[in-house]
Structure I
Amino acid sequence: MHLTLLIMKLDIKQVKVLYEDNHLIAVNKPAGWLVHGDDTKDTPLTEYVKAWIKVKHQKPGNVFLGVIHRLDRPVSGVILFAKTSKGLAKMNDVFKKREIKKIYWGITNKAPHELSGTLKHYIKKDNKKNTSNVIDKMGKNNTTYKEAKLDYTVIGRLAGHFLLEINLHTGRSHQIRAQLGHVGCPIKGDLKYGFTVPNPDATIHLHSRVLEFMHPVKKELVKITAPHPKDQVWELFD
């Protein structure tokens, strides 16, 4: 659909911009929203952001928006896009070199044995099932698995729920969900990785809380923080 026609159908007030400059824009992705289009034909976040930019800056032509990274559909939080091809190329390099700090918040109904620690596993994506398989050690025949590493800290406990802050060192598909599920602490609502009860809206309680990086063009430190969703479980920890 042409962007101008799409704008007429979209409520761009739903786009919550957390950061914007000439090259980059970061928004707070609602849980349940697609980043990219898929077979569901649901309008993805990229189209909402393009529409927001077109209206906000009165762009007469097409709007460029480069996808730098992704969040799973049921996950909420800060996601960064590029407004220029230069910004896209440079931020792709930042992510490739892991020169970015990614902090997530997750809610579980069980806590790891230690209140803080590091999880290191090996992960392989199963594209047919859209899941990630986790093993503890690499064997000679497991060359298709890739290292997955994160640090976690339990920062809250209330009403049978635990709030974990997670510092992601690698960016494997479904990494946080798969690793926490593997150690018996699945994210609330995440049936795919071991939680037993779904959330009513099919989302999960995993939130991309912070992105922090050196701006590749402006050479300034950028820290972007996304408020968590407004629901009863998240608000337990306010």
Structure II
Amino acid sequence: MDKPKVNMIMKAPEEAYPRYLTALLAGDRAHCRSVFEAYLATDMDLRMLYQDLVQRSLYDVGTLWEQGRVSVATEHLATAITESLLNLVYPRLFSQPRIGKTAVVSCAANEYHQIGGKMVADIFELHGWRGYFLGANTPAPGLLDLIREKRPDVVTLSLTVYFNLETLLQTAAAVRKEFPTLPILVGGQAFRWGGRERTEEIEGVRHLGSLADLESWIKSPPHHAN
């Protein structure tokens, strides 16, 4: 595939996306990287890049897998390529001035899809927060230990597989029990199949449906006592 041009990305992003998705499914890391770098070169808002390229493509890959049109190996390869691309954003993230706030971002135990949580942590970093991302399959005791150590301003739990909802609810309840006033945010692809109402039955837990919702929350977070 030809290397994408920055002006093509700016003028016709809908033309660049199908080529990116095709390359992602083919395991063409070089082309995917060139598209990603072209988007970064446009100074596009990072949240839009994550939403319109990263999240969109992974949702499409997941749908193809559910339909039996791609293999598990292809889905895993696409995920691995995507995660490597997110590292290209670090220079932009860490150049932001810090504002003295921290967020702990985690996936529930038995949840092995971590890119959504990683993007959430990156959005916090972009807005000057310190985002501590624990990654996939984090047991509740380990999460509680880090909360005790870091005393964050918010905890965010990411869920991709609906089957793991009960584990997420148990984790949120454990955090709430020990930290009664700490805001807890939940979100992820799994909530497309329901579960939002159950999470919000736990006091102080709020579901956010998109990265745009997260940015809105970051701009006006509630106060709490550590």
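Some notes on this structure:
- Parent structure of the calculated result 31, 21, 18, given that semi-axes √(5λ) of the Cα gyration tensor in Å is the read-out and I, II the choices: I
- Here semi-axes √(5λ) of the Cα gyration tensor in Å, for residues 113-208 alone was derived from just one of the structures I, II, and that gives 18, 16, 13; the source is II.
- Of the structures I, II, the one that 4.2 was derived from, the read-out being distance in nm of label points 7 Å out along Cα→Cβ at positions 97 and 137: II
- Among I, II, structure where helix-only ellipticity at 222 nm (-39500 (n - 2.57) for each DSSP H run of 4 or more, over all residues; to 500) as derived comes to -5000: I
- Which entry (I, II) yields the derived value 15 for relative contact order in percent (Cα under 8 Å, 6 or more apart): II
- Top of I, II by FRET efficiency 1/(1 + (r/R0)^6) of positions 89 and 185 (r between Cβ atoms, R0 = 30 Å, to 0.05), largest first: II
- Structures I, II, by mean count of other Cβ atoms within 10 Å over residues 25-32: label with the highest value: I
Values quoted throughout were computed directly from the atomic coordinates according to the rules given, and no laboratory measurement underlies them. All figures in this text were calculated on a predicted structure; none of them were measured in a lab. Cβ atoms are built from the backbone, for glycine too; each structure is taken alone.
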